[in-house]
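**Q** In the part that follows, the structures are each spelled out as structure tokens.
What follows draws every value from the coordinates through simple rules; no lab data is involved. All values reported here derive from a predicted model rather than from experimental measurement. Cβ atoms are built from the backbone, for glycine too; each structure is taken alone.
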Structure P
Amino acid sequence: MPSLLDRLHTLGLKKAAEVSSPRPKANKISMVDAIGSGAKILENQLGNVVIAEKSYPYGYLHGNIEFKDMVKVESIHKAGRLNSGGENLKKMIFLDTETTGLSGGTGTLAFLVGIARFDDEGLKLTQFLVEDPSEEAAMLLEFANQTSDIEAVITFNGKSFDMPLLKSRYVINRLPIPFSEWGHLDLLHLSRRIWRQRLASRSLKDLEIEILNIPRSDDEVPGWMIPEIYFNYLRTGDASQIANVVYHNAMDIVSLAALYMAITKMLDVDLFNQKFHSWDVFAIGQLYEAIGEVYKSISIYEHCLSLMDIDLSKKMEINTRLAKLYKKASNWDKARYLWETNGNNGDIDACIELAKYYEHEQRDVPNAFVWTHLAEANLEKSDIVRYKKKVIKNELRVRKERLEKRMINVSEKNS
């Protein structure tokens, strides 16, 4: 019986190492020629890799973001939960890959790995391309060689896609993984936290338009077309469309660096004197709250309450967050005022907080009873899901019965 390998050979399929490198046919364009300026072929111990390089000096404007040498990175790294390797921006890379499939998996090849890093001159972009699948190991080795001093990586959705895919390619090629100890800051998650209040989509392309004010040129190709462009190159040896893929990848990486700078700026400037959208200012307050910068978050929330373009529901949300911080600081007068404002507008949680405040802090049982009763009334009018409403209703009933007994006991003692 023929083996599986024999059957694959019968079908015309070969192992990757046996596949011949695509060579430009007559009147076709090689990968280096298609990319043009800044492209070259580099040889290492495992084979050849195509390298494309480009520089963006300090002072370069990408949309409305200027690349600067001195930036404060502590806050963005805390907010993005970068736990290691975040002290020196020049030891971090911005990374994005282009692959033969959008769903990942062991059969997916990262045929283009692009990185950018800041040095003494500005942002340097380096793109590693696989001219032939049999030379993937050479590309992976060169990536490792040129990132040997890196401590952290910045991506956009890289935690879910790029880094797991690259890890699998190193394992398949039996090469040591160079980034196993790197820190990782994924700007997708940070962007969602900042702009979910007002942007329906927080994809990198949408953030380019809405936040960075960056238009793409006609050289752009949509991401879903990229695998087919590479497969077409492998079939024909014609790399004429590869330049468009290289441009797509370059813009993703440079925009990633610009987005990093934009968020860093939001966390570093005086928010009150900048023309930021009020919801973005509120989101920055939430980030400061999350990383324990209580006084900064309080000042931002208080500023947001003074803005005219925040509606009632948003003001109630800010009141809730502020009251929570005031409660932690035992600033009961300010917390009580905010709870009362929300409670009188139907906020059940605010009513419950006031009931607790009057019962335990003020020993004012009648007022605690009043706010418990109002919480019950607000609960009846709410559209809370039934099981949760039942739980809250039972808790309020227990509280109300306890307060009634205490009031009866006080009345009996006084009589």
Structure Q
Amino acid sequence: MAESAGTNWAGNHEYRAKGVLHPASAEDARRAVLRALDAGGRLRALGTRHCFNDIADTSGELVAMTALPPRFELDEAARTVTVSGGARYGDFAEQLDARGWALPNLASLPHISVAGAIATGTHGSGDRNASMAAVVAGIEFVDGTGALRVLRRGDEDFDGAVVGLGALGLVTAVTLDVVPTFQVAQTVYVDLDWSTVLDNLNAITSAAYSVSIFTRWVGGVQQIWLKRVVGDDSLQAPETFLGAAQATEKRHPLPGVAADSCTDQFGVPGPWYERLAHFRLAFTPSSGQEIQSEYLVPRERAADAVRALLPLSERMAPVLQVAELRTVASDGLWLSSAYQRDVLGIHFTWKRDQAGVEAVLPAVEGALFPLGARPHWGKVFLDPDHAVPSMYPRFDDFRALVAKYDPHGVFRNAYLDRLLA
């Protein structure tokens, strides 16, 4: 039974879909595709609604992959775990930890679905940590012909299918690499000037397992979050960091917002799943009243990118809540923003002012695109010159993959029509 489609999580995009289907199994998802084929209709997978653009929208029906039953299949010999595509990371992290295993990294929110995160190239932070998609060892999906497909790392189409933008089908299950469980301690430092940050950018991003730099661009860097692995003596948190003092009260990335929703700080050790994310599963993630954009620049151009944005600080200020800088290691996935290169992600949390954000983005993209920046697929970007496809060496191969797995265009929507044109 279909229901009203509603809006995305932030409320800045209203889905035009005719309704939402709730499959109870992979077979249900397969039947939904076959019905769409018979009727000449369209479908799109819907996860936790955390994308800020129209990537998940459709003129047909949305398929809520979060309705699939929980799945948890740990293979200790292979060092993998298989979960439902609609599972949120926070839903199985504790269970994984209780068995002595962990994921290598998490995004800032444990509230997002696995399939949605990998389809858009979502990431955490760390010089040596790749994106969430890079730890995918296998993917199961219903393609545009109604066939249930399974691709594993090493298969011919695998590297093109993982960051798949929802274009190949409905992801019913994902197999992820796991590592032995570990503990993390998080320490926040406050107030560094831009000259110190730019002179020491590599030292900052390599100072812990995971590092986040928060800034409003005006007045330097307000916070640096260091997440170090407990037991690594080389990464003990110093009293001061490049002259910045430890925070004396728990901090939220957004100024003036209570930090109750944030993961524990002050260097208190805790399990990986309670520290690597910025926000706790039990709370509403982030602020909600926001729009997000992100651009990932080649690591060697990181300081150039910061310098290019600093002159725009006053122009961004009226619509900016906070920006976050994080590093991501390279991978070999065709549409990953870190494809074949280490990157610095420059993330913007804007006020929920769609017109105001779209007014400032041309200047932001004008500063960053010449440096090789790739936008995050699930966040707001403009690309009026249709330059983004040319930033991916395997983009034509991805077009061919879409034609192979969705020959009738069941999963096509306005977003893909713009991108694949």
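**Q** Suppose P(r) over Cα pairs in 20 Å bins from 0, in percent works out to 28, 60, 13, 0; of P, Q, which structure was it derived from? Mind dumping the intermediate values first?
**A** Numbers: P: 22, 40, 24, 12, 2, 0; Q: 28, 60, 13, 0.
This figure was derived from Q.
**Q** Can you spot which of P, Q the value 34, 26, 16 was calculated from, given it is Cα extents along the principal axes in Å, for residues 213-268 alone?
**A** The correct label is Q.
**Q** Follow-up. Of structures P, Q, which gives 8, 25, 23, 18, 12, 8, 4, 1, 0 when P(r) over Cα pairs in 10 Å bins from 0, in percent, for residues 181-380 alone is computed from the coordinates?
**A** P
**Q** Given structures P, Q, which gives the highest value for FRET efficiency 1/(1 + (r/R0)^6) of positions 77 and 245 (r between Cβ atoms, R0 = 30 Å, to 0.05)? Don't jump to the answer; show the numbers that get you there.
**A** Working: P: 0.45; Q: 0.05.
Top value of FRET efficiency 1/(1 + (r/R0)^6) of positions 77 and 245 (r between Cβ atoms, R0 = 30 Å, to 0.05) goes to structure P.
**Q** Please state which of the structures P, Q yields -6000 when helix-only ellipticity at 222 nm (-39500 (n - 2.57) for each DSSP H run of 4 or more, over all residues; to 500) is computed from it. Each step should come with its number before you reach the end.
**A** Values: P: -15000; Q: -6000.
Attributed to the structure labelled Q.
**Q** If you don't mind, there's one more thing I want to ask. To which of P, Q does the computed value 27.1 (mean count of other Cβ atoms within 10 Å over residues 165-172) belong? Don't jump to the answer; show the numbers that get you there.
**A** Values: P: 17.6; Q: 27.1.
Structure of origin is Q.
**Q** Let me ask something else about it. By the measure relative contact order in percent (Cα under 8 Å, 6 or more apart), tell me the structure among P, Q with the highest figure.
**A** Working: P: 15; Q: 19.
Comparing P, Q, the top value of relative contact order in percent (Cα under 8 Å, 6 or more apart) belongs to Q.
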